[in-house]
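Trainee: So, here come the structures, one by one.
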Structure P
Amino acid sequence: MGWGIHLHLIAAISWIGGAVFMFVLGISLRNKEDQDLVYPRIGPIFGYFEIVVLILLISTGIWMIVENNMIYVLFNFDAHSQVIDALREKLVLVAIMTVITIIHLRIAFRTNGKERTRLETLLSRGSSLGIFVLNFIVLHYAIVLRDIL
């Protein structure tokens, strides 16, 4: 698989580790004053980091699919195997997580250091929870794929 798998794994570790850290930080900072001190400073840094890592994850994922000649099989919906079905399911989850991440980042960057509306707060917290949960489901599919291969 070459260097693509190594970059993909490093990016995945960074993505999941960062998401877990931010989730735990969000749960542990109950005091509004503490949140107002921490999030405006680390939020943008983590947001840009998240964008770079997500681009790296998607790029290396596409690279490995193309490199292993799986692109045509993925879009041939008559073809089924454990690997193809698991990869398709993982890719759907990655697409959902990417959309949720875009929503989360858009709200986070637009409202950094400002008061959020009730809807923005709901969408931000909901998307954060969605990213957190989907990380582990996508990780499960990565482990399933690795076990099969």
Structure Q
Amino acid sequence: MLFLLLAVLIIVGEFFIKSRVEGSFSFRQRLPILKGRIILRKYHNHGAFLNILEKKRKFLHLISLIFTLFIALFFFLTFFQRGNRFLRLGLTLLLGGAFSNTYDRLTRGYVVDYFSFHTPFKKFNQIVFNLSDFCIIIGSLLLVIFQK
């Protein structure tokens, strides 16, 4: 039950944060936090990571929906299994992040991204993320590392 609660928390939390960013930030606005290491900003990503498939949105929407439904099915099939908490944690993070970003894609037509990092690497500084992106990355890594 804890894993389901975490997935819901990711989805609801991201919905709240993204709605706040949409209503409070302009596209030019930059708000440095943590001594300028993280920059809060608003960005609409019409594709996937780094705007991949930006020109093929219907295809991207379909792929996102299929992927999210597949992860949800796998999540619920493992929901009542005992053991392998890292597998279930990975699926939980992946499901929460995928659902949030897919919901954005299907309802808004884009994914709301809202923070970037200030690093010595200029190209990396241009990438804008949201928390769902990190849930997807960490969840995927956990699945790979702890697969049976």
Structure R
Amino acid sequence: MAVAETHDTAWRGAYTGVIPGVELEKLVTRRGPEWWDSAIRKGSRISILAFGDKVAGYANYGRNRARSLFYDGEIYELYLRPEYQGLGFGRRLFTSARRDLAQSGLKSLVVWALSDNEPAVEFYRALGGKAVARSSERFGDRTLEKVAFSWDS
């Protein structure tokens, strides 16, 4: 499945040098074609940006999962293949996901990004996101900080 290949490429591009190599490979390999096929069949919300038969990027999203944050929706993932970054496509995916959430009554939203993923942090700031929470996540023997950005309706 093309989304799985894009996921692999985008994650390696975003997280090599941030998430320890062995842990990154575990994260990438557990999300293969079968995982994506199942997620889509089960109704996961996803926006896909395609050029011809190539998936350039995707966003998946739904209800906010963090009960401590009082936002309606959440963009769980938004990734582009490296060769499609910096061209405005991330903004299009974000806008598409935000519009879909709003049409479902989920007017406010939150997105989490690893603090060390500077391109993502800058991207969400440029879209007008306000840093509203911090947390951390463990990857093997390394703990990485993450930040939540929010947008109101």
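Trainee: Quick one: percent of Cα pairs over 26 Å apart came out at 29 when computed from one of P, Q, R, so which one is it?
Mentor: Checking each candidate, the match is Q.
Trainee: Out of P, Q, R, which one gives 34 for relative contact order in percent (Cα under 8 Å, 6 or more apart) as computed from the coordinates?
Mentor: Derived from the structure labelled P.
Trainee: Could you tell me which structure in P, Q, R was used to calculate helix-only ellipticity at 222 nm (-39500 (n - 2.57) for each DSSP H run of 4 or more, over all residues; to 500) as -30500?
Mentor: Derived from the structure labelled P.
Trainee: Sticking with this structure for a sec: In terms of distance in nm of label points 7 Å out along Cα→Cβ at positions 21 and 117, which of structures P, Q, R is highest?
Mentor: That would be structure P.
Trainee: Looking at structures P, Q, R, which one was FRET efficiency 1/(1 + (r/R0)^6) of positions 29 and 69 (r between Cβ atoms, R0 = 30 Å, to 0.05) calculated from, given that it came out as 0.50?
Mentor: R
Throughout, read-outs are computed from the coordinates displayed, never taken from laboratory work. Predicted, not measured: the structure shown is a model, and the values here were computed from it. Cβ atoms are built from the backbone, for glycine too; each structure is taken alone.
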